[in-house]
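S.K.: Multiple structures are listed underneath, in structure tokens.
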Structure I
Amino acid sequence: MLTRRHIRIKIMQSVYALSNGNQNSLSEEVNFIKNSLTGVFDLYLIKLAFFKQLQKHAASQHEINRTRVRIKDSFAELHQAIANNKSLLFISNNKKLIQFISNKKLNHWELEFDYIKKIYNSILTSEVFETYNKIESPSDEEDIRFVVSIFKNIIAPDDSLYHYFEDLNMTWIDDLPLVNTFLLKQLKRLDLNSESSLEFPDHNESIEDVKFGIELFEKAIVNEEELQKELDGKTPNWDSERIANLDAILIKLAIAELFYFSNIPPKVTLNEYLEIAKEYSTPKSNLFINGVLDSLVKEYEKSNRMNKQGRGLL
């Protein structure tokens, strides 16, 4: 689920924070990065658990209304449609999800009942549900399509949930778009006859991702003076004080990759940091960073200073 670009962004943010007065020690910042990277998976699990709790709430409301003799709530005839949605039941009963939630103690929604109730009521009064509820016997595809729709149109955009995640873990604000995109793809790919169709990130890949992020951060911090020297003199039209701090950090992170990560092709490094600059820095940063890095790569290739190995590097 983690992408290398997302990892690079987190490292950029940590280096930027340290350069702007963050008092964390190197080891403290490394622990922060490690928790931030591994926490992305927790966010994914919590969002999946939200669907599980929605289905549980619908089933509970249906049962309450079914056993009442006289007074029923205004949605009495609607709860069963959500409680019986096959894709919600599929997620709720997924053994891996249940195990992850238990092991990691991620039963957030049992304690945050108000969020479940608010979103649930929004679903019941939505056009998406009105259309879905008219289907007499929904197919698997229609059940999945309904869950995809409520996620895209009701759950993901909800401001109260956004602020809840922000309060729970500030680093999750940058992670939400990544997790939402991944989760949406998973929902669309569900095969209700195959429990394994609900995917969870590979543990070994996650370890490698965390290792990459921490190593990049440490190389950038420990070798900061050497990386700065590589930048000095390469921008004749720009005094070092005039270069935006974030631009300088992006360039130095790219240089660190060029020098210390032999398995990453230079073209990949350049493209990644140019894309990050487009999103996080000034409008002209992309052209500036592109010019500096392109010049540096040509210089390093000519002097054979990059120890690049592996397939796809020629």
Structure II
Amino acid sequence: MNKSLVAVTFTAAMLAATGFAAQAQEAKLALGLSGWTGFAPLTLAKEAGIFKKHGLDVTLKKIPQASRHLALLSGDIQCAATTVETWVVWNANGVPTKQIFQLDKSYGADGMVVRSTTAKIADLKGKTVAASAPGTAPYFTLAWFLKKNGLSVKDVTVVNMEPGPAAQAFIAGQNDAAMTYEPYLSAVRAAPQSGKIIATTLDYPMIMDTVGCTTDYLAKNEKVAKALADSYFEALEMIAKEPAKANEIMGADVKQSGEAFAKSSAYLRWQDKAANKKFFSGEHAAFSNEAADLLLEIGIIKAKPDMNALADPRFVQ
């Protein structure tokens, strides 16, 4: 074998070895989420190779919000995406976690749909409302909307249904009202004969999503947490620079075209690094405390957790 051939073979072997080493060094992480539109940048980060670029091998697991904390507790997942008040519930119920960055704020992407004959939310007293189980965002949203209109969840009959089935059942004529979110809320917008959207988070801005991890995992994997946050922010940059491509990737995950996904995502605002810094400087704590008071009132938690230990915003710096 001549020297040049030996050199080529050696170089190829070294490149292959380097590739294998890089692959072996990728940190494995399982993150629980749902098909909620606001979580889509996480899907984009995975499908566009952004997680991989930051040294992460991320598995995104679709887990209903009502059981996502159980997956965290069992170790099946190490991190999750969910609403701010849900972290209060999980910590109060023995699932120690910390939020590390904010994903989005809902601007009309979550809402209550009612029959056309319902003039105001207060008219729902004694009526049937479809909503996810207690401890979930749709149930909390229902409680929040009702409280702002002089009612409580005890004034209605709640039928536990996830947001997708709740919207489908409402369109089919079942229940007097339903709590749902995008992309399912758009299905109701497209079927005005079934009823109307009486209120959304434009009227009551209270749905904000964050990513968090178990405290034990964070203590041992701070670099991974930082890479996870950086990957999210880079995904937002891709959305800004290549919107058509990004929307196609994100829409595919919820069986929407890129164009349809763009329309549904217009009802929320993804939060960049500057917005994150502002959020964790005071807004997060204020909302968490108000949410905890309502959670106590409706019996979801029996006592407030340590409200100063719910977030670790170092990773958005």
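S.K.: From which structure (I, II) was relative contact order in percent (Cα under 8 Å, 6 or more apart) calculated, if the value obtained is 20?
M.R.: I
S.K.: Upon calculation of Kirkwood radius over Cα pairs in Å, for residues 56-223 alone from the atomic coordinates, which of the structures I, II produces 18.4?
M.R.: I
S.K.: Where does the value 20.0 come from, among I, II, when mean count of other Cβ atoms within 10 Å over residues 80-87 is the thing being computed?
M.R.: Source structure: I.
S.K.: Which of I, II yields -22500 for helix-only ellipticity at 222 nm (-39500 (n - 2.57) for each DSSP H run of 4 or more, over all residues; to 500), as computed?
M.R.: I
S.K.: For structures I, II, calculate percent of Cα pairs over 20 Å apart, for residues 120-183 alone and state which one comes out highest.
M.R.: Comparing I, II, the top value of percent of Cα pairs over 20 Å apart, for residues 120-183 alone belongs to I.
S.K.: Suppose Rg/Rh (Cα atoms, Kirkwood Rh) works out to 1.05; of I, II, which structure was it derived from?
M.R.: Working through the options, I get structure II.
S.K.: When Cα extents along the principal axes in Å, for residues 152-255 alone is calculated, the result is 49, 37, 24; to which of the structures I, II does this value belong?
M.R.: The correct label is II.
S.K.: Shifting gears a bit: In terms of distance in nm of label points 7 Å out along Cα→Cβ at positions 144 and 208, which of structures I, II is highest?
M.R.: Result for distance in nm of label points 7 Å out along Cα→Cβ at positions 144 and 208 over I, II: largest is I.
Values in this text are rule-based calculations from the coordinates and carry no lab data. Here the structure is a predicted model, which means the values were calculated and not measured. Cβ atoms are built from the backbone, for glycine too; each structure is taken alone.
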